[in-house]
Structure P
Amino acid sequence: MVMKLLCCFFTLLATNMVYAQRLTRFVDPFLGTGGHGHVYPGATVPFGMVQLSPDNGDEGWDWSSGYHYSSTTIAGFSHTHLSGTGIGDWCDISVLPLTDTDSFSREKIRMPFSHRNESATPGYYRVRLDNGVLCELTAAERTGHHRYTFPGKAGWLRFDMGFRLNWDESTAGELELLDDYTLAGYRYSTGWARGQRVYFAARFSSPVKELRFINDSVKQGNRAAGKLVKAALRFDTQKPLWVKVSLSNVSSKRAVAELGRTSTATFRSTQEYAGELWEDELQKIRINTNDTPFATKFYTALYRTCLAPVVSSDAGGVYMTHDRKLRNFSWGQHKYTIFSQWDVFRALNPLFTLTQPRRLPDMLNSMLAFYKDNGLLPVWDISTWEANTMTGYHSIPILADAILKGIGGFDHQYAYEAMRKSAFQQQRGTPDYIRYGYLPQDKHGWSVTITLEYAYDDWCIAQVARKLGHMDDYLLFSKRALSYKALFDPETGFMRSKDSNGHFINPFDPLLSEHGFDGQYVEGTAWQHSFFVPHDVQGLAGLYGGPEKLTAKLDELFTAVSVLHGNNVSADVSGLVGQYAHGNEPSHHIIYMYTVLGHPAKAAHWLKVVADSMYKTGPDGLAGNDDCGQMSAWYIWTCLGMYPMNPADGKYVFGFPLVETARIQLPDKKTLTIRVKRLKGTGKSGIAAVLFNGRSIPVTAITHQQLLQGGNLVFHLYP
């Protein structure tokens, strides 16, 4: 008995030592909710199916997450949200507390509130509306928890299956009061995700006193259906009203079953558990926190790297495809959705190979399940629907990175089959890219971006082919990986579009931004896209006439005029330093090219400029869309002093560490400690030397396999 008590004591002591400093206190869910960050402030758990957050009721690009800090109304709290994307969707199963019946029948009820009465921490959101209702939200993996404290003895909740924002539109809905304490139903919709279906079941802590249906087309007893159907439920609210809402993408019965799995959970226990889940995630990278604004930026970024992809399967792995086929995800515990591959292949997924060793195989297998269900790997998977948004076939570098790093838990040969099929798909300009050795602009828009990105993806396939012994494919895709050279114009120093006769398209303006499907570059200009050759920087340098001439071109990038030309300029081109655009992904690797080219001091200079100017605290803290965590992942890597410039070569190129110390939890229970030592009075800048486990290594890069050893990484920095 004594030994048992001692074991418990030391376990508690160890836990308290690990969590001696609560890192969740440095996370600001409102950071980036203004500007063009497109993030939501509500309650969720890491990678959870439920994202319970307020919707302002306003529409437009900056309300892609349903919420923007400029708004002063709330139209409801819905259970699904996208984090940092450029296209609005979801916002399913909207709930709004009301104190009267005056506005029941309105399509949208916008309830005023003040940001002074609003707060949030990881896994918890709170606001007092101007109608006097105190609203508190927390979440578990598949269940949202609401607690409403009303100002009077009676209050109402409105469940709105017709609630919509931006691109989304309801196509059908149903609500049924199963008993005095339980409401169930569904919302079908179309938008960015076509044919989406979300089912729910809600349980109340008090019995329903009155039920009214609104905008129903079919009504039978306690059940009503309709495209815009709503239910208003009255409760005795002398005590706070607690509501649990469980989701399923399969059926209302499964949502009810999920409610049963949370029967013992209370609002407080759920809030505490959500906080602990977030604390576990944040403790994976512990940095010096004496600089509170810096710690806030860092840990909010780390928090945002855990918001996508999200669980889409029910307990037991059951899920539904977009074309209504019932599937069982037998390859792992969770089937995921929200794969924004054009964004996240660059930095977020390489980060997952260090921070998410347990979840990553399920994510990779979810991509392979998508391939099995749809015939191709996902380009942009939302609710199992292929949105086909953006360029490239960038599931390939994500899978290649995992295979080349030796990550297990998924079938490498099957993954290779899927990768190869993407490279020969009969759409998205691929046949003409293969035929001409580049994509002609008169055959397909965005021809320059597609050519460069296909060339990189083909390089990734080549490396996997070599590792798996497919040598003919290795030679084939190695040749295709050089397709970028066909579009280089030595006279201007830019990658330019050609027609199918091999002639450059004129007139040419490197500042032209064309936000449409017929442009030559997607969401950018020649300046931002011409440097996307992460797999062959030396080959690119050869086109310019050598490393020094490419370095000079990079210098021009940062000193060019920060203007864009055109009648339909892309709003995504933001965060400009010269023509470097940090608010969008194509620029994210560019600064690290300086290190590869032998100029680490220049990399250090521009990294400090970008990190200081593009990442701030407060609602306007992000320079562009966070894009499912990519913008945040860039900041995490950069603060640690390195970056996966080529996201699939297993190397992390050195930049300039912004932390003083960091301790990273690695797979297999190993740790890596990063320390910074500063030299004095040298008159130089950048990294002077790097020591790994006591031995000097080149001031260029460190490999993934080296990092997995753990130990000590010491940066000696010039002032």
Structure Q
Amino acid sequence: MKRMVLIFCFCAALSFASALYAADLSSLFQYRFLWPEDISKPGQNLIELKAEQTGDFQKLSTALGDAEVRTYDLRDAKGDLAAWAKIIKVVGRDDVLIIQTEVLKAISVPTGVFENPAFALPAVKPAAKLSNVLDFKEEVFVTPSHNAHPTSGPVVMYSNKLEALVMSPLDNFMAALQAPIEGEWRCGFGGLIEQIPAGTVSSTLLVSGQGVNDTMMKWGSLIQKWHGHHPADPYADVAMSRLGYWTDNGSYYYYRTEPGMNYSQTLLAVKAYADQAGIPYGYVQLDSWWYPKAEINLKSSHNRGGFLLWEPNPEMFPEGLPAFSKSLGLPIVAHNRYADHDSPYCKKYNCAPGKVGNKLEGAYPTDPRFWDEIMDNAVKFGFAVYEQDWLYTHLDIIPWMRSGLHNAESWYDNMANAAEKRGLTMQLCMASPEFLMQQLKHNNATHARTSHDYKGGIAKAFFWVPFHKAGLFAWSVGLWPFKDNFQSTAGQRPNYNIIPEANPMEEALVASLSGGPVGPSDKIGASDRELILKTCRSDGLLLKPDRPATPIDIMFLYNQRLLGGKRPWIVTTDSSHEIGKTVYLAAFNLWPQSMYEPWVSFSEAGISGKHLVFDYLTGEYEIKTDKVRFGMMKPEKAYYYVLCPVLENGMAVIGETGKFITLSAKRFPSIKLENETLTIQVAGVPGEKIGIAIYSEKAPQEISGKDLSEGTPKLGAGIIKLFITIPESGKSDIRIK
């Protein structure tokens, strides 16, 4: 067999890649393969392996389509085989590359430092023009950063012209690591793994594109397709589909009840108040207060110990959870954290102990039967959604998790499989990047909290900016982001909140635009019903956009620092119908000391052509083709616009202005323009009264619909408001000619 030797110095790697793949991908990076000079000292003195081609192109069928493959022997300085490599190109695509390697020599000792992988198979160096980076830290809530950090998640490298390259592991998600060292990204495994056996295979996926949002979504669609994963349905479970009442950190009743009441009585009183006020909660969330935990002598809810049992505290629910649930009449979302090392579960099942400093703390029962018991309890107690919190904490305090190549993977898989077997969906909370990646191998996680714990009065830049960036990561891998609970009125003082909420409308808006759960957490008697109902129908069904709101691309250029930049914080989402795409645009002045360009162009917002720019908060509007100007922007207050395409007949559909998402698919299943007639289908709860706004350049000839209430509106130019009452069928049609 003819053999070709290629030395993978950066120059040769680039030339090789350029010869095989189109310039738009290959010009964005160079790669090589690095191996420890002495395998008894992994992670030290890495040397470059020589790549020896072992044959011509091979054909391969993959989940992404037919591919062309070249294979290489990777030899050390002595000529010994250290690994094999496959370079996989999907036929017909010049924007996707997979680098797959197989280790042929075992690594039998850890590097001792998690951030330092034993080897780099491959080491990837971005082109100089990709001077910007977005990655996600190995910590809670997949904290986004514009500095290079070791990560198990995607790394986005992009130019000032928004040419983008996304790189990530394609497998071994709970062990994989991409570490920025000496100007390269070294792709391998976390340095605490004690044994990397010969035969271990890993893959790196590289995807190029234009724009951070579009390239992340392209990467996400490819990696989901590779693993047979499908995006979570926007109404996948009760937490995703209904307005809910939350009791987690930041809520009024977090580790606090009404005076003289236990938790059961308090939550029943919350429900009675909501019913009287007309707030249609569809479920209640029980946080960590509901089960017994270890006491670790720290005066903070955050530092209370692990659970002893995942069963209700009797003093909180003296009648038992099933009886409470029946009295409540609502489904329950149930929280869990990590096990304490003194938990009875650790006497029943083998446990991997945790350690914080020199103190034994936390544990993980490694027997899969542990998860069977937990999920059986969930079914027994009537829970609808399982919320696994403190995810990263498990990795941080239990050494077993990161000491074995598949240890953490088995933990997640056992949990997800046990839940799925019982029909339970999951929320992921306090996740680091590997958890969002590992859920690609399952389909029962529906949403992930991508915001730190709610603290009403603290500067919103600390919450909304990372929430929206991390939300892009979550959405790209098929999860909806959750912004956490919020108070709907100003001035409430929950436990552990030093400063009360001052921007409740903005909190509700951010929650609604996210497409994820919406969870008020008010004190009894303190809710703003009108504000809360802007997020949902009268029966509590959430009215959602088609995707979560994410930062527009220029945010990744202008607002990389926590202290901000010249533009306000701008996010968009949308609703699509047969007439086109309506864009929802929210802008916030989070950095009054540095922001001096209070506007955004249509192209920056991802739209073109004539649009009606409707100011949601004032009711004012303009027909524009170029930009949206926000004017003088008060700090942290929302400036919210609905950008509606002007149709061929001169009309634009604004929708239901009483809701934040004015054209949700659940409210407007169909909007068509045929033969100069606009037909709008409206859905809702029988008897529900709905106000709808449309715009027309000239007076319409006719507006008809059997369910119009308050009579036929006046037919004039400009914005026309009409009202309908939903019939018993739940659907109604309006025709405008």
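Where a number appears in this text, it was derived from the coordinates with a stated rule and is not lab data. This structure is a prediction, so every number in the text was calculated from the model and none was measured. Cβ atoms are built from the backbone, for glycine too; each structure is taken alone.
Brief remarks follow.
- Comparing percent of Cα pairs over 48 Å apart across structures P, Q, the highest figure comes from Q.
- Top of P, Q by FRET efficiency 1/(1 + (r/R0)^6) of positions 403 and 539 (r between Cβ atoms, R0 = 30 Å, to 0.05), largest first: P
- Structure responsible for 12.0, with Kirkwood radius over Cα pairs in Å, for residues 467-514 alone calculated and labels P, Q on offer: Q
- Structure responsible for 4.5, with distance in nm of label points 7 Å out along Cα→Cβ at positions 187 and 267 calculated and labels P, Q on offer: Q
- Test item: helix-only ellipticity at 222 nm (-39500 (n - 2.57) for each DSSP H run of 4 or more, over all residues; to 500) calculated as -8500, pick one of P, Q: P
- If Rg and Dmax of the Cα atoms in Å, for residues 227-522 alone is computed and equals 18.3, 54, the structure in P, Q: Q
- If mean count of other Cβ atoms within 10 Å over residues 163-170 is computed and equals 20.8, the structure in P, Q: P
- Ranking P, Q by mean count of other Cβ atoms within 10 Å over residues 459-466, the structure that comes out highest: P
- Winner on distance in nm of label points 7 Å out along Cα→Cβ at positions 323 and 635 once structures P, Q are ranked, highest first: Q
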